[in-house]
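What follows draws every value from the coordinates through simple rules; no lab data is involved. It should be emphasised that the depicted structure is a prediction, and the values quoted were computed from it without experimental measurement. Cβ atoms are built from the backbone, for glycine too; each structure is taken alone.
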Structure P
Amino acid sequence: MNKLYLVGLPASGKTTTAKWLAHKMEWTFLDLDEYIESKMGMSVRDIFSTVGEDLFRELEAKCLRETSNLRDVVIGCGGGTAAFHGNMDWMKAHGLTVFLNTSFDILVQRIAKNDAERPLFQGCDKEEIMKKLSEIAEKRSIYYGSAKIIWNKSEPSDFLYRAVNQLVSIN
């Protein structure tokens, strides 16, 4: 197994943890949203507003599948990647999946601090953020919960690294 796919709710730490794991493993880091942005020449926010979510999700699935020929890479996925176009099953077939199951309290804090970066939550108070997160989690939990590793902490640690490294080595 030579690929890791990190999934989770918005603000769960996918990018931070993916970068950390890539560094520890001496692998390459790839942010799927940044990859999409580079291919399209516009931000995810602009892609959403220009073509809509359905076409964005198709593009996201196509770009995700382009990672199949990469080796020794940790991929931080967008919050919704796992829930569309059979992506979670595809990721499980092509790499090791890690669900960052960060607590709602921490997610709300992170989003409230930087709501400008997350258009879905822009202008929301903490109660509204919690409500939206709950709705999203309910829809996506079946996908997230099928990951090989479920990490129930808000930060990465050497224990996560050892678990990932062991599973990568035996597959």
Structure Q
Amino acid sequence: MGTLAIQLAKHFGAEVTTTASARGDTLVRRLGADHVIDYTREDFAGALHDFDAVLDLVGGATLEESFRILRPGGRLVSIAGVPEPLTATKDLDAPAWVTAAFWVMSLGIRRRARKAKISYRYLFMRPSGDGLRFLASLVDAGKLQPVVDSSYPFDRIAEAFAALEQGHAKGKIVVTF
């Protein structure tokens, strides 16, 4: 997700700052990152401030620290955080009980966002033909480069999942049939 997010942000004109280990620095810069924080050596929340937007791909402590780097009025979007009520109503068209459950589950993070004067949104990913066509057009035009970390034949799928669980893939892990 991170390798695509960097490229899409650049495509839409953003100045991009990201975190990466020393091993990933060259890759994220090649993909368009303007600034890179080595998360193994530096606390990103202590080094950065006054950002307009943050895309959190990790959750937990990283999500919590992301509040510190946003300016008032900024936006925090997470794929690893807690879904809020808008996810239930807008993205899932879920029944009222799901909206209520998300309201309770996200109460703490929504309060924190309100106190920091930022907006928080959980990004629920769902299939979209139009979205995929748009991404394919960027790939075809050479403006979006899919990054493959490694490829495994189907009979070695357990190894593919083990690599995925380590959490250090630089790009996608592909299983072939």
Structure R
Amino acid sequence: MEVTLLMAMTLDGKIAKTADHFPDWTAPEDKKFFAERTRKAGAVVMGSRTFDTLKKPLPGRLNVVMTRDPSRTSPWTNLVFTQDPPRKILGWLESLGYREVVLAGGALINSLFAAENLIDRLIVTVSPKIFGTGISLFSPEISMDLSLEDIQRAGKELVVLSYKVLKPNAFSS
């Protein structure tokens, strides 16, 4: 199962001003890129705060929302709320036939997957904005080694950076 963390961020590395900041600050090219990548994967995992800013599931893909609230249920067929940990979610998605999943935040969910070394690729669209303060890509401290795979422009203003996550060798001493 390939896990791709796909996030828009400001030049100063923020993914939002606050936890309930609606992602309307990103350019149309970013939204188009996100829609294409998540539809291609077929499944997207996000936290409940990220989902709550959207208000409804992203169409054309399975939306998996991680939550601590066991009472949350979905009226939509393409939306699942779960309290399961990352590894169990990935196993379930794989059993359904998914080969890739896009991780769509927020910082806590990104960190849960990173802490278990489950992220294979990071793709960030860097927007020409600076928030000064706000939410970073990860929280709390995370350490990852990356290898740059690709740099693209999206429209006139965005830069898309694609990185492979360099996984520690399980057999090294």
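Things to note:
- Which entry (P, Q, R) yields the derived value 2.9 for distance in nm of label points 7 Å out along Cα→Cβ at positions 50 and 114: Q
- For helix-only ellipticity at 222 nm (-39500 (n - 2.57) for each DSSP H run of 4 or more, over all residues; to 500) computed as -11000, the structure of P, Q, R it came from: Q
- Here distance in nm of label points 7 Å out along Cα→Cβ at positions 26 and 146 was derived from just one of the structures P, Q, R, and that gives 2.4; the source is Q.
- Comparing distance in nm of label points 7 Å out along Cα→Cβ at positions 2 and 154 across structures P, Q, R, the highest figure is found for P.
- Source structure (of P, Q, R) for Cα extents along the principal axes in Å, computed value 47, 40, 29: R
- When distance in nm of label points 7 Å out along Cα→Cβ at positions 138 and 162 is calculated for each of structures P, Q, R, structure P gives the greatest result.
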